[in-house]
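Next up: some structures, all given as structure tokens.
Here, each number is a calculation from the coordinates, and none is a lab measurement. In this text the structure is predicted, and so the values were computed from the model without any measurement. Cβ atoms are built from the backbone, for glycine too; each structure is taken alone.
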Structure I
């Protein structure tokens, strides 16, 4: 277990150090030209960079470190000695399983509760300095903010939290009952509502059906220079998709998915993929541990190099399947939960097959 954790942490530290060096090389011009304080670069960017990318690369480098030191043990015939001494193969595997489960649990907690806050600080730093106070370039924005309300904005400004040429349609029993138009609306941070300017408010009243079943509508209009409006739409809804999804912890993401489903959002698949991936991704460390030990614990004529190459191939196929199926789910091709968990299911079967053969 000590060798497992030590090799894993060492290999992860090496690759993260290389990434940081290349990242500094790419961004040193932006850091200096924007006069970013060194303290913020270290604590608000790279201190957040390390855990975020450390988790992303964790299963792959856990697997590679596992194959590396286990293959070396196998080449020295240590596993032959253990099995000849009457120790079962599962007993040999037990320290690996316990360690991988501990790492998986640690990554699970990080994914659901720690990394969202880390990502929030990192993206805030990038938006402030690297993206020049990120502002959306969307135009003609349509949003269903509730089952009965549709919001349209010709343009939205993230910096001032203002929308221009806004319409709000309200429906009841499938028929429009209110129509609101405003030249501009701006978010009031203190009152947590929208200030509307130069507003035209139209009310549509339906008459009772006549003898032929026809319904007639009358419209009443009201003009005001200024009014306030409280609706289930907030400035956070116009943040970058990464900010809206990746920066939310487990409970915030659950509430956000529920709210967006009620609005009929077309981003539900993306949110559910992220939600399931945060749980499925750590499980891959346990599955890769079974595969890695089962492949590398046998003495091979090709030596450590052949086992490392085979291990890398399986690892890349596994990670590639995870990204391909996640993309399919985001496009609505399949169920999000099925797409995220399917690679784990396939490789769990492969792991059991390799494990059974390793025992022989």
Structure II
């Protein structure tokens, strides 16, 4: 029996080590989290952080060494993949090259014992949902990368899973197709109210598609929260550096609650005790000021169409700055003042 009020996915103090020896290193170290029903959670982190192992444990392809895994309130810790009502979209798509598009999408239904005609009807309906009407008889080799990704998605959706899993689904696509497909995946997830766990190492992809992001580092959860919270209020130096580009500077918090960074004074969003701290600053948080601010001499400039990238020499060292002001470019060698906006600046533990 599933619980209609339970989270879509729940991990309770899950550990995973490879090998039977108690001395074997832990890949996942006692993680706990929830993915609410009908939402998309991205598990994000660098290579080797444990994110793919976590996804494989949700799918039932790996078993935890200890702890519990629940789907819709049902304990599935010891169940195999076929007993979990979960579908996984692989990075490589894993399409059968000798089968037509329709055959690929309907394959899981046929294996489950559904009749050919009914399986074909459901497969065509799934293809319609991903914008591939009329592609029934094509082979995977006759499709573009984006079309193959849609076939893999339709094959997963046709099984009507309780949970849909994505393992680096867009890594084989070019930049334009990645953007289009992530928008399609997000729109489909919201329209069908799917419960989705999505693994990627791409921060911009995670920010674009997620209701919740779980950042993993060396087998533990470094921080979990909304995309905006993780980007604007990182809880550690690691998260600040991983969630988009940020420069980290040593600074000092005083008794009045201000953080002193060279000639700049920063009021943290959350109180910090006096002493050594670090300040994470996004490139877009710097503001060019006509008067005042921290003196900065321009060393390099790049035009990107929608913004200008600058590298300034300052008393804090070289600073990378992104400015949307295309009308008033700074010239190489000029000195300007730099101040800070309210957004894109975070104080983390020193």
I, II: which one has distance in nm of label points 7 Å out along Cα→Cβ at positions 258 and 338, as calculated, at 2.0?
II
Candidates I, II; distance in nm of label points 7 Å out along Cα→Cβ at positions 74 and 138 computed = 3.6; producing structure is II
Out of I, II, which has the highest value for FRET efficiency 1/(1 + (r/R0)^6) of positions 58 and 306 (r between Cβ atoms, R0 = 25 Å, to 0.05)?
I
To which of I, II does the computed value 23, 42, 24, 10, 1 (P(r) over Cα pairs in 20 Å bins from 0, in percent) belong?
I
Could you tell me which structure in I, II was used to calculate helix-only ellipticity at 222 nm (-39500 (n - 2.57) for each DSSP H run of 4 or more, over all residues; to 500) as -7000?
II
